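Just so it is clear, none of the values below were taken in a lab; they were calculated from the coordinates. What you see is a predicted model, and the numbers here were worked out from it, not measured in a lab. Cβ atoms are built from the backbone, for glycine too; each structure is taken alone.
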Structure P
Amino acid sequence: MPVIETRNLSYTYSPGTPFRKDAITDITFTAQKGDFIGIIGHTGSGKSTLVQHLNGLLRPTSGQVFVNGIDIWQQPKKIRSVRFKVGLVFQYPEHQLFEETAYKDIAFGPKNMGLNDDEIDKRVRLAAQFVGLREELLQKSPFELSGGEKRRVAIAGVMAMQPEVLILDEPTAGLDPRGRDMILQQILDYQKQNQTTVLLVSHNMEDIARSAKKVLVMNHGRIVMLDETAEVFSRAHELESIGLDVPAVTRIFMSLRKSGFNVGPNAYTVKQAYDRLLPLLKKGGGSNA
């Protein structure tokens, strides 16, 4: 049984007004336990609208969302409990920090789950460890922390609820390359250890290529591709035709093939490129090598 499923999901902003906008249309897909799915699409393609439906922040105009086979809107008064199972980290989540200390911000979700103090403390410290937040920072005001540290507090606050599904909407936006790499690796480590289902929304193709096992591509509110990462990035020309970039490594491989070098199928990570090119370099390279 899929942990997340949508069936013919559609959502319209401002229906019945001159500002009506169909944000997503007829979205049907599933995510299994332990999946790591990257969600990509140009600005306005419906990515954020889609993920806000998965934990009930938005209610569908039509269609359904299921968590572990249960329609999340079957009992609207219990929608809050869905958010403990499907955790969502917003873009620039540090803007949502509000407690006196980082510890209290991370503890907010577990406390609202009704957990006892010992369990809350255990979860706070475990989540802080996962995101690389030092012990001495937990008692500081989140507003005294750096931008990267604030981001870690916000992500830890969702991880501390130990959701079955972790959704991250542009979690590395605005971070420098080192900060971006650290956050992404921490998410990968968390997913691997807990077998959590992760959905990662990102405009950064390198981030998606490095982490996601599958990629869901959106265009004008619809799904246009959903496949293994290698298969999606092998369709580079189709991605570019809808205004999406491809990883820099993939562009290099496309250029090499165009120039007559027999480098094989597209690579989409630096490691793949290294493994593919090293034997050619040892042989002396050259076109049709």
Structure Q
Amino acid sequence: MKITLICILAFILDSILGEWQSFHPLVGFGSLANTLEKLSNKGNFLKIKGLLAVLILVLPLPLLIFFKLPNNFLGDCISVFCLYLTIGSKSLKEHSTKIATALEHSNLNLARQNLSLIVSRDTTNLNETSIVKATIESVLENGNDAIFAPLFWFILAGPAGAILYRGVNTLDAMWGYKNANFYNFGWAAAKSDDLMNLIPARLTALSYSILGDFKHAISCWFTQGNKWYSPNAGPVMASGAGALNITLGGDAVYDGVLKTRPQLGLGREPIYNDISLANNLINKTIYLWLGATLTFNLLRKLC
């Protein structure tokens, strides 16, 4: 029961406070990561250096929390705060809703500008359909990365697990690129993120399927998900698109280079109203996970 209450309180805190606008711990973590990368991403043995950099950055705080977190009211408060810091449900909804609002008022330039804050692709020349697709893809993928994966690791390993996941996921976002600068140095960050998302991404995909068009979602997950360039984002976005009965994916431009991407989902092209439907799917999935956690803890007590 206690772990469920902690999770609920963390989501309530997130719904009230949202993402910190300044002095967020992840900002400091990112600055430290940038400094370490500049010092070590040169010369030989870059994969080893990248692995050491990941270990140096992500292990100390989770280990400290794991071994020193008090088993009392203070420890519970710290647990709530740690989970709150690692999830971003309100921020995800706010960013995507700003894009939908701009499209509703036919302001493509503002929609492109808002979209550029949450995706890495080039947004300058995107039309309305491409903007909507990119937004929903981000909502579905970050539903896992910014909500359900940290929640999974919190349930499994407490606040140390959630903090560890958020650190690895952040380093993957910073270093996990297959370009000349990060192909070797960022290998450990990318593989660590793939490993930590292996189970939660599939639980997220299953949740999207259950809460949407189950038949289409499952079909898209197993026929399209494995064709995506990311082993975890593919199942999540394919099942989400199928659940919503829309098509996502398709070619996109990254750093001036056209990247060929397969289609995800089935059905019609999405419109700006579908951004709200994607956010509703995320909200329902949050309730499903919290309900499942509560049910599991109750059954464990009864047994």
Check: Can you say which of P, Q returns -23500 when helix-only ellipticity at 222 nm (-39500 (n - 2.57) for each DSSP H run of 4 or more, over all residues; to 500) is computed?
Finding: Q
Note to self: Quick check on the output: 139 is volume of the Cα convex hull per residue in Å³, derived from one of P, Q. Which one produced it?
What the structure shows: Q
Next item on the list: Could you tell me which structure in P, Q was used to calculate FRET efficiency 1/(1 + (r/R0)^6) of positions 179 and 203 (r between Cβ atoms, R0 = 25 Å, to 0.05) as 0.95?
Entry: P
Check: Taking distance in nm of label points 7 Å out along Cα→Cβ at positions 123 and 275 from the coordinates of each of P, Q, which one would give 0.9?
Finding: Q
Next item on the list: For distance in nm of label points 7 Å out along Cα→Cβ at positions 91 and 259, find whichever of P, Q sits highest and give me its label.
Entry: P
